[in-house]
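Each structure below appears as structure tokens.
Coordinate-derived values only; no laboratory data. As the structure is a computational prediction, the values presented were derived from the model and not from experiment. Cβ atoms are built from the backbone, for glycine too; each structure is taken alone.
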Structure P
Amino acid sequence: MHIKVENLVYKYMPGTPFEHIAVDDVSFEIKKGEFVGLIGHTGSGKSTLIQHLNGLIKPWSGKIFVDGVDISDKEVKLHELRFKVGIVFQYPEYQLFEETVKKDIMFGPKNMGLSDEEAEERAREAMNLVGLDHSLAEKSPFELSGGQKRRVAIAGVLAMQPEVLILDEPAAGLDPHGRNEILSRIEYMHKEKNMSIVLVSHSMEDIARMAKRVIVMKEGKIAAEGSVHDIFKKGESLKEINLDVPQIKRLTDELRRRGYDLPDDIYTVERAHEEILKLFEMEHHKV
């Protein structure tokens, strides 16, 4: 599924003294199978922007095309679009409400008009994708840990089998173990299903680890767009808009300044580990 946004503008409370432009002439594309990171300081317009992508918010002006179809067209059935472009908002576990985990995950497929059997099969597959043990299916979602609740909420969106999955701070508020589990599962879903994913995050480490392309927002506009390397090599530019490079990038930059021969495109701990080991091996051979 291909999404194209053209000159999108959205205003809150237009025509009043409180008018505020939240999204200001934004254009970009998301291609099938892409993993896109969306970053920006609080109030930069990220959350407002993503709600346009499946018609939850209508543009003040501009166009959004999904597979070439203008979603503002009156003939477009927005509820069907939302099955294809799924959004998982921050703290989605607050939206859990059913008696059991299985019923909560089945809720979306049932709304699509699927039979109980089909919805149950979708729920089983979604639980597998997010790594939830099937022994939890009949438990109340409120008995689960924070990380498990988050995975139930994500499974509820996945059960509708969207082609594009948009995640707004999916690891927010989780402990390190829960955070790592959620992010690992998102990576797995992307590879397993070739699903297009848009990850909204304040964590530069998460974006560096997972995204292939990054969109940076500032005051409702796109301030920069490019590969992870293109974006994070502009460390000073990011600091100007209250963002930063991943911590490991700062460490390896400092090591390079001190004379260690390391590449300038290290953004993850795994890559740093690999390159520093190479360096030690080279030094060992010299001795």
Structure Q
Amino acid sequence: MLEVGCGGGYVSYCLAEHYNCDVTGIDIYESEHWEDLKHNNLKFKAVDLSVANPFEDNSFDLVVSYVAWEHMRHPFKVLQECTKIIKTKQGNMFISANLYRSPIASHLYRHIFFPWPHLIFDDEIIVEYALSQGVEQWWIDAFYYVNKLTYSEYKEYFKILNLKIINEKLNYSKFDKEFYNRFEDKLGLYPIYDLEINFFNVLLSKQAEIKEYKRLNIEEVKLNLIIDSENNKKLRADCISSDESISYAFYLYKDDKIVEKKMYTSNSYTTFNINEKGFYYIKAFIKDLNNNKTSAVSEKIEIT
């Protein structure tokens, strides 16, 4: 088993002691408490999976994480690395995490006695108030940060990484409608569904090996003027990309207005007939088989 974000290591110790399993606990910071939690089946390592993954693929039966994922600055990368190291179709992952839009996601609810303070006020105001209430700066630095992922975004990540939800439990807060109405100008920017959920708890199963996530990329859009023997003018657009199994579309702009479109085909180039003077440029699009898209523009050409 691997515990991600083990902190002081007590959960890792309990897993090793009570379930007689081999446990590795990791955190980005080494804890002074690790030395006190000796066990034959337990070891701790200071590891940041978003920077370097020291573990072999398909090497763990189970990855667990309790209230750590919300503090990660690269949550998708860490989830991706964890997916690599659990066993395909036999390995599982359990995550319990707080959500940013939760009423208590500022992690200062022992000192701030109203919901969603981090959504209503700027961070500077919250931190200043917390310090005035006796919260120490090191605690704010360590725990105040919460990434802004919604549960819907987590579930989209699970889908991308071929992780199937085997079991799911959501922890809700009682929705304070009166308080919400007082601050609806700010809280109304978020779905009430998101404002109610404190924690999600999911058990995941790895369904297949994952492909390395890679964004589509256009290296360059070239635009060249072609004049034939009869002085007819054409613009040739070339979209250069190293991505495979993609299709191309081109928009022709004249003086910053779209004048012609050529929709998706397998051709990485096209031409446009030009009959008027002006400044022209091309916006090229590519999309893959999953309908992911990106775009880029060429330099402007003046036709006189």
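Structure notes:
- Read-out distance in nm of label points 7 Å out along Cα→Cβ at positions 111 and 151, computed value 2.3, structure in P, Q: P
- Relative contact order in percent (Cα under 8 Å, 6 or more apart) - structure with the largest value, from P, Q: P
- When percent of Cα pairs over 17 Å apart, for residues 15-54 alone is computed for each of P, Q, the largest belongs to: P
- Percent of Cα pairs over 23 Å apart - highest-scoring structure of P, Q: Q
- When helix-only ellipticity at 222 nm (-39500 (n - 2.57) for each DSSP H run of 4 or more, over all residues; to 500) is computed for each of P, Q, the one that comes out at -5500 is Q.
- Winner on mean count of other Cβ atoms within 10 Å over residues 7-14 once structures P, Q are ranked, highest first: Q
- Highest-scoring label, criterion being mean count of other Cβ atoms within 10 Å over residues 39-46, among P, Q: P
- Given 1.86 for Cα Rg over 2.2 N^0.38 Å, for residues 135-230 alone, calculated: source structure among P, Q: Q
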